[in-house]
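Multiple structures are listed underneath, in structure tokens.
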Structure P
Amino acid sequence: MDTLPIIDITALYQPDPGARQAVARQIDAACRTWGFYYIKGHPIAPARIAALKAAAVDFFARSAGEKLRIDITQSQHHRGYGAIATEQLDPSRPSDLKETFDMGLHLAADHPEVLAGKPLRGPNRHPDIPGWEALLQQHYEDMHQLSLTLLQAMAEALGIAPDFFEQRFDQPISVLRMIHYPPRQAASSAEQQGAGAHTDYGCITLLYQDDAGGLQVQSRSGEWIDAPPIEGTYVVNIGDMMARWSNDRYTSTPHRVISPLGVDRYSMPFFAEPHPDTEISCLPNCSGTDNPPRYPAVSCSAYMLSRFAETYAYRREQAAG
């Protein structure tokens, strides 16, 4: 098998428990075999995607000075604009040929968790573009609900309480990101990729990608397989936090982006990650006498900060300073 599975999740929005269980079994098999799959039958409308794509094209085409007014390296809670080569996902290659915009759960500056200095908690930092904030805030909320729908199906597949993840994803640190990949000709060298090979840090990622292509997934045998855009779908993948939670029943899969030739690529991943105080430790049904827990317990925020420090030079400098 050299193509990722496509799963119709329509039944997850219907009352038939047998149909829901069938979808949960498909998701379970995809997570075990690939750690990646496509979903169709989700409620995100094409008009929403078109509006977001247009907003991304508009924002990333603006001057560096305007974008850097919300420079992510000046943020204590990882919000705002990341310039080209701010990120280095593969330490063996040059920094990535992409620019980004990150937002999360908006907590005002006077929120108790913000005043207490909790990591990854704070207000969003949006560009001054009419309609932008309302559009992205609504999409963030809708993607959060879609992620909970998938996580509930995964809880069923894992044999744990149906609301296990829902309880832990109240006020999450989930991130909605917009990414612009310039054409490959803009690379600083032949070694610079759009996004270097990496695994995601969180629980699950839901990715919209435009029709430019470039996403590749590493199979269990080590081959790089194209994950081409399929209209009306999201690509879903397991992150390292879910791998830890499931004791590697669900493993996170390396993937990368090869910048396309001659065209710009835009994508919008939603990284579903729980409340920062959530303990990530082996789920009860994922270990046994012959399969002990493989990872020590860790809080969500501690784990995410450790991974950010590996990827972002500015996070290392903030921690050192």
Structure Q
Amino acid sequence: MSSSSITINNIKQSTIISTQVFGISLFIIGVIGHTLSIYVFTRRIFRSNPCVCYFLASTLSGCVVVYINIPLKLLQVGYNIDVFTYSVAMCQSLTYILNSVRVLPSWFIALASIDRFLCSSSSVTLRGWSSMRIAYRAIPCTILFIGIAFIHVPFYNTILLPQRSCSIASVAYRSFFGIWNLVFWSWIPTICMLVFGLLTIRHIRQGSRRIVPQNTGNLRQRDQKKINRQLFQMLLIQSFVFGATTTILSIGNLYVSITSNLIVKNDIDKANDTLLVTIVNWIATIGPCTNFYLFVLSSQLFRGEVIKLFLWRRPTSTANTITASHIPQTRN
């Protein structure tokens, strides 16, 4: 066996190992995290907050990534079980669904950024747009918009021979799709998060200057401000992670597409490109899988709701027994 063949086999083995490590780890982390996030976001304290509604939508779309996208990619690359190649229809439909769904979490975080901007505004009209009614309409509209935006994906994916893999057939479309992902998955949501995040900070600072300290404050208003402040903290760290990880993926895919058009690559170069694309794809999956842990780090209120889940109360019968033991017994 030649040295080049050994090198290619080593690169392929590295691709398989990285897929197994990333895939299994992110699946376990995602299942635990999303389950706990759904529990917290459905608590009474969060139910009527539109920002939490967007967080919950991001979590649920992240569940699709964890329960469908990760196992399929893990089987495909890590264990050579490729359900994408069962038929051309399966290849096209799965590719379309998975490419569309994995974009949704970052868009829902962008919507949450817009909601925080509206909520912090001094304008009554703008604050009126921060409501559950708007959230219930914005979420399905976003899903429909992303579905339409990626409708071109199935037409350019097919089963390639002789390696029999579900992939993009056109080199030109591969470059276009890299730019498309960069714009729709990285730039638009990240720019929205950044712009509306900065505007929200501006609104908060302006509002703090207008507030006159009072000894008798409304307890409910103070609690609501505390919730809004911690939701904004959760939003900032989530925005940073989504923006960074999706940008890395888009740049990596774009690099592979452009270099494939400019130079003729040998088998070692192609194997390295496959390894690079595999790694950046798993990096982009970190955001939808780790939002629970980011929320725990950034919000005391979120941590408190998680702790309540694990604080088991004593049964009522036990409490009654303890109470009865302290009552003096009367003698006949």
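Observations on the model:
- Here relative contact order in percent (Cα under 8 Å, 6 or more apart) was derived from just one of the structures P, Q, and that gives 20; the source is P.
- Sorting P, Q by FRET efficiency 1/(1 + (r/R0)^6) of positions 65 and 145 (r between Cβ atoms, R0 = 30 Å, to 0.05) from high to low puts Q first, with the largest value.
- Answer label among P, Q for the case where Rg and Dmax of the Cα atoms in Å, calculated from the coordinates, equals 19.0, 59: P
- Of the structures P, Q, the one that -25000 was derived from, the read-out being helix-only ellipticity at 222 nm (-39500 (n - 2.57) for each DSSP H run of 4 or more, over all residues; to 500): Q
- Computed over structures P, Q, FRET efficiency 1/(1 + (r/R0)^6) of positions 9 and 49 (r between Cβ atoms, R0 = 30 Å, to 0.05) reaches its largest value in P.
- Structure from which 2.1 was derived, distance in nm of label points 7 Å out along Cα→Cβ at positions 33 and 57, options P, Q: Q
A short reminder: the numbers here are calculations on the coordinates, not readings from a lab. Computed from a predicted model, the values in this text were never measured in an experiment. Cβ atoms are built from the backbone, for glycine too; each structure is taken alone.
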